[in-house]
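The following blocks contain the structures, represented as structure tokens.
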Structure 1
Amino acid sequence: MAKNALLEIKRSLEAHVGRKIMLRANGGRRKTIERTGVLEETYPSVFIVKLDQDQNAFKRVSYSYADILTESVELSVCEDDGQVRITYIQN
């Protein structure tokens, strides 16, 4: 069941490669990290986000699909006008 859920998350993210996204990740110790960037590429186990350079010290970050499944990462795909289109949160 979990393998199918991970594959479903991967397939749904593949459709949004190149689009702007917002990430909300669990940073530990009650910290939440919010970042914006572009979904750059998807791989079998992880996806890569190229971060906005003016807001972040890092160029890229990667997360696993399991991070979305376990609710460690919330990912929102944005429209061109900045409005949130889709939010990936597992219930």
Structure 2
Amino acid sequence: MDDDTVYYVYILETKVKKSGKIKYYTGYTSDLYKRLRQHKENRGAKFCRGKKIKLKYFETHFTRSEAMRRELEIKALTHAEKAKLISTFQNG
């Protein structure tokens, strides 16, 4: 373990203004609330800048390397697979 730090892997949802198409952004952080605030204040990833975002999914990990590995796994999923992951998370 890296100490008492918990790492979060998360998925944000945003919609493309013109088409209304849903897009997902995946990231990891040790402070989920701070990171969400950064995204909402346009200080996060360029992907999210100027867009309304919604936290749709998160999971916790006890090491940074574990969180980074999981982030890459989720990023490799198709849009449909991410939607299924989110649906399972939200429906328990």
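Only the coordinates and a few stated rules stand behind these numbers; no lab work does. What you see is a predicted model, and the numbers here were worked out from it, not measured in a lab.
When helix-only ellipticity at 222 nm (-39500 (n - 2.57) for each DSSP H run of 4 or more, over all residues; to 500) is computed across structures 1, 2, the figure -5500 traces back to 1.
Among the shown structures 1, 2, from which was the value 25 of relative contact order in percent (Cα under 8 Å, 6 or more apart) calculated? The structure behind it is 1.
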